[in-house]
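Colleague: Okay, got some structures for you below.
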Structure P
């Protein structure tokens, strides 16, 4: 590697195949139980990182989904690059390039995936420079950036519990999916709108994880997000968009991922996934056929 090399890697989006809100914590966060899978809808993240006499950090954002993406400290890749400097314990000259393809505010974890990609690339680069960082410190840094980031450090399906700090890798069959982005949804506003009677642990994620571990097709009633009622209360436009999306293809089951506003449907193969995505695009939604990664 030359000293000026830039590492460019994909940052895979995620789906919460299931998500339960199991507790509201004293610190204001919520504990969840979720089955999370990375999918092949991805951004591209470029990272250049070198030891320097003084810290410097620049971010360039482009791509078809760049609209609305913050370019300052609100961007999770900036926070990930700042975390790398802390982990390294020395000044770094860092440049990040971000090409956005994953819709913003869709519940697909695009920003978290971008941050995880920066951490993965940065840790590898630091190791090449002779700087070794303990896994526990990396995991803590990931959680400080965002609740989805620890699960996205590893490109495999995960059972995610707690605030996102308890992750367990799952062996799952490859899934063909159609994913459609409806309207942007705020994660913070959604969690703030969760009602007390919507906080419960019904075991859906545990049962779904068992099915996937056994190599079986997930059951429709186990999938979806317990955050959907709160997300719709927080954003009435999302409720209308979900109603419209679910009318497009008769008989297709569309599930909200995370806090929304993207929905997904598990297909019986690539052709069916492509047909579902095409129908959603014809109805005006940003949609594509995807497969799980890992």
Structure Q
């Protein structure tokens, strides 16, 4: 029986991980009473007694948790931004390459990808790795997400019956063009510069559609590359050229832990969109997939794909 501790189990990511693990018979969850959830000594004891720990915490608290775990044998999967560009941590997106999958399998420290970053990297990494687009190409991307990605405060804001009526429409944020996911987007994809990236918040609970725009590229060539790259994968798949249907909805894979990539366009312009759940392959589902790799079991165990 594998002992698992979720540090930060009260947040949206932690709650979804706990829900997914509740149906598992091979997992024993270590739980702290509510009054000890932020107690350093209690957390240290829980981390030290676990085989695997999920950190579902703000960056500073995640760094503190790693320090608390020093000297123990616990394997850590961190869902915060703190370690995603740290070369001492495996980047937890197994489908990118055999090397990424092996790095996760053999590591004690795994950085779970960001939600927007997952959709961007899933589309861009293979295209750069296989020479379809150059590393210095000026990429542009936008990503439509449900409000659950903002955590409890944003959920409360959007579900308040007296909320700002402007929430009925989508809102563009991150207008400084310095979104926190940009460093991992650039590093993991090997880009010479970060993309111009616009995140958009919609009035729906969960789901995500991350899109890159490629002027000057033949959509069939792009589709051939991505289809070949993800051939045989169960969690990340590529739709037929042009998509499963002629329109795309950001909530298509809400409550699922999979990702579906659509390539559309024509001979000289291409659009690539990754559809997934910001709490699924964008957070909790990806974290559990990484745990499954660490345990040596089927990657989709306990996931809804």
Structure R
């Protein structure tokens, strides 16, 4: 399926800490990278790795799936992998079979057999972050004395980190599951980074810009891959044909001879689209298994 581009969502987001945030490096410091400043100098800056955000999003998406049915997301830590059957040959049936045998979470986020439909970039600061050191100790719960410490943690107290999420060749249910996870993080239900139990890591997510692309005209509805692919592809990958989400005022503009495009830089509108898609994963996962 990845050999063609049926649809794509390019979502630019900003993450704004609401409580102190710490994405740890190997030490007790915020992870850093080297970036060129506007005046041309090279400097070290704190940032949020795309892998850190992706891990939190996937873990929460799997939590949602298991709440509905424990078999809808595999347990990698228990070595209960999705792809249990061996000896798949390299032919046209291999990719669809790998996809069908994967759990719903792996169909969206990928595994060792199939590529992910979600890409998340690193998020870099758009303003100069404010940081400070937090001092603490670990208490022995038996004696009540200090077990470890004192130690200090570098936390960011105010910042704006910007990056991109790309979702490609998605069904409406997959868009919904990703949306549900992102909205829960945006609402402060899921924290990022280190020391979450101590109150760190609550963030707000702002949708800066969204761009949808479709291989067919999409007026009044977000089209999933099931509505765009032919019957052969739908049967191979076990995808519903009625794969669309009606959205009032959703109007696509023809980009070229192949693709139609919908753009928005309105945070409220984008959140409304994501909120409307969020419940759709429930019906789809029950069909796809």
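All of the numbers you see were taken from the coordinates with simple rules; none came from a lab. What you see is a predicted model; the values in this text were computed from it and never measured. Cβ atoms are built from the backbone, for glycine too; each structure is taken alone.
Colleague: Ranked on distance in nm of label points 7 Å out along Cα→Cβ at positions 11 and 43, which label among P, Q, R comes first with the largest value?
Modeller: Details: P: 0.3; Q: 1.1; R: 3.1.
Sorting by distance in nm of label points 7 Å out along Cα→Cβ at positions 11 and 43 in descending order puts R first.
Colleague: Looking at structures P, Q, R, which one was distance in nm of label points 7 Å out along Cα→Cβ at positions 51 and 195 calculated from, given that it came out as 3.7? Before the final figure, lay out the partial values.
Modeller: On the way: P: 5.9; Q: 3.7; R: 2.3.
The value was obtained from structure Q.
Colleague: Work out which structure the value 19 belongs to, where relative contact order in percent (Cα under 8 Å, 6 or more apart) was derived from one of P, Q, R.
Modeller: Attributed to the structure labelled Q.
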